[in-house]
Structure I
Amino acid sequence: MTWLDTIILSIVEGITEFLPISSTGHMIIVDAIMNHGKTFTEAEREFTRLFEICIQLGAIMSVVVLYWKKFLDIKRIDFYLKLIVAVFPALAFGFLFSKKIDEFLESPTTVAIALLVGGIVLLFVDKLFGKSDTETEQQMSYKKSFMVGLWQVIAMIPGTSRSAATIIGGMQQGLTRKFAAEFSFFLAVPTMMAATGYKLLKAVKEHPEMLQDKNNLAMLGVGNVIAFVVALIAIKTFIVFLQKNSLRAFGIYRIAAAIAIFVLMYAGAIKA
């Protein structure tokens with residue numbers, strides 16, 4: 001990886017992690033464009049995978065900073081319990097099917113199809129689930145929390161987008177667009193910390209030499225800072241956007257991204 005790769009990947013992660021457009025899909029497109037025609041050693045490929053996992057931590061911290069009053073108020077036991085209920089399905093399915101999920105990650109075809117299907121759903125989600133009666137976590141029941149958690153399981157199919165699945169799930173459960181997005185952000189913290197922590201420990205255990213390189217450590221540090229700042233801006237902008245607009249624009253964008261992956265596969269820039 002070069003420093004230019006570090007900056008670009010971190011910006012892409014920060015923008016796409018919390019928007020309903022699939023960070024995985026975008027990483028595949030960006031990797032294909034940046035690295036087309038290049039050859040890499042196995043060690044270089046492993047560090048790139050580790051980097052893409054690690055910078056998620058920076059993105060996660062942006063949610064904690066933006067909503068610190070909720071996360072750091074120990075009196076909000078009800079809030080914590082609802083998050084635990086919502087995160088449980090993903091943790092259970094992740095533990096049981098982690099190997100199968102990793103196999104899907106190697107399939108750009110799966111990502112492209114998921115992007116396309118999800119994009120079509122987003123075109124009509126406001127009409128399908130336009131009625132809402134829940135706009136705060138106090139109004140949200142444990143049943144609704146669990147149901148949103150089940151929707152999050154769908155996001156284990158790469159290209160689906162964890163954010164898209166949970167926002168759609170929230171709206172299906174009667175959450176307003178704004179609160180569905182916010183609850184998606186809240187839920188991302190325990191979900192992504194668990195998934196990222198597991199993958200990080202596994203990578204470090206299998207390839208400890210990667211973190212003995214000072215240049216690698218510097219890239220990881222800078223990458224997390226960039227992902228944090230960009231995600232902070234992306235979340236704020238997204239919330240403002242949702243208060244006045246539907247999710248249709250993201251549906252159109254996802255369809256375009258899916259077509260881009262199919263074109264890159266056809267051109268041979270991405271292996272199907």
Structure II
Amino acid sequence: MLTRAITGIFFVMALLTALYFGNISTYFLFLVITTLGIEEFYSINSKNKEIQPHAFLGILSSIIIISSFALVISNKIPNKYLSVSLIFLFSPFIIELFRNSKKPFINISYTIFGVFYVTLPFLLLYHIGYYQNNQFLSSFNFSTIWGYFFILWANDTGAYLSGKYLGKHKLFERISPKKTWEGSFGGAALSIVTAYFLSIYYTQLSQSEWIIIAIITVVFGSLGDLVESMLKRSLNIKDSGTILPGHGGILDRFDGLFLSVPFVYAYLVLIS
């Protein structure tokens with residue numbers, strides 16, 4: 001618990017600090033996280049000898065996608081340069097023609113899915129930093145992403161404490177035996193309370209909008225947690241990695257983010 005707490009404190013401080021100092025530091029932080037995360041995804045799946053994703057191309061595609069997107073939305077380069085990433089993302093189809101693999105489309109699928117599962121949510125989250133007053137602007141504002149993380153962490157904290165002290169009814173025992181309905185409701189309650197206080201200090205979103213974001217984050221963040229548990233069970237592993245002492249790997253730490261961010265982003269686009 002001490003190791004977990006120390007790691008968590010340093011991790012949270014590094015994340016919030018990078019976001020606070022603007023789009024460049026946020027870009028570098030997200031680039032590091034996605035690179036480590038996608039490498040971790042390929043690594044754990046490659047333990048199955050029937051799955052051999054193109055790790056180098058997937059990681060390179062991820063770096064190019066998030067870098068070109070960051071430059072485009074900050075008006076540094078034209079939109080057309082986003083197309084460069086497609087060359088690397090779809091090259092596994094061609095390489096598999098000459099690789100003589102037994103199951104080429106499994107390799108292709110895992111390569112592209114790694115980019116989709118890990119990189120896309122952070123790409124969308126980065127763009128959320130440009131969301132202010134019901135529209136996406138060209139200036140970066142850390143507070144919306146801060147708010148999202150506060151809600152996400154409130155859900156995790158509330159679910160953990162409620163589940164530990166009140167949990168009796170299993171939520172999804174087949175996938176995650178320790179999760180309970182009581183934990184889910186506790187996480188939801190603390191997230192909504194957090195959203196209420198966020199609406200007081202971060203007025204770029206209304207109180208109702210913050211609360212809706214909290215509900216979306218609770219529902220799909222919890223499902224994202226279950227999805228990652230399902231992935232680990234299918235591979236018969238406990239943690240996706242060891243890079244974060246006490247927390248596991250990148251996929252373990254951001255499992256709720258991977259599924260909730262696309263739905264939060266879709267909501268913001270729909271109300272803009």
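Rule-based calculations on the coordinates, nothing more; no lab input. Source: prediction; values computed, not measured. Cβ atoms are built from the backbone, for glycine too; each structure is taken alone.
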Quiz item: If Cα extents along the principal axes in Å comes out at 57, 47, 33 when worked out from the coordinates, which of I, II was used?
Solution: II
Quiz item: A value of 38 was computed for relative contact order in percent (Cα under 8 Å, 6 or more apart); which of I, II is the source structure?
Solution: I
Quiz item: For which of the structures I, II does the calculation of distance in nm of label points 7 Å out along Cα→Cβ at positions 39 and 183 return 3.0?
Solution: II
Quiz item: helix-only ellipticity at 222 nm (-39500 (n - 2.57) for each DSSP H run of 4 or more, over all residues; to 500) computed as -26000: which structure among I, II?
Solution: I
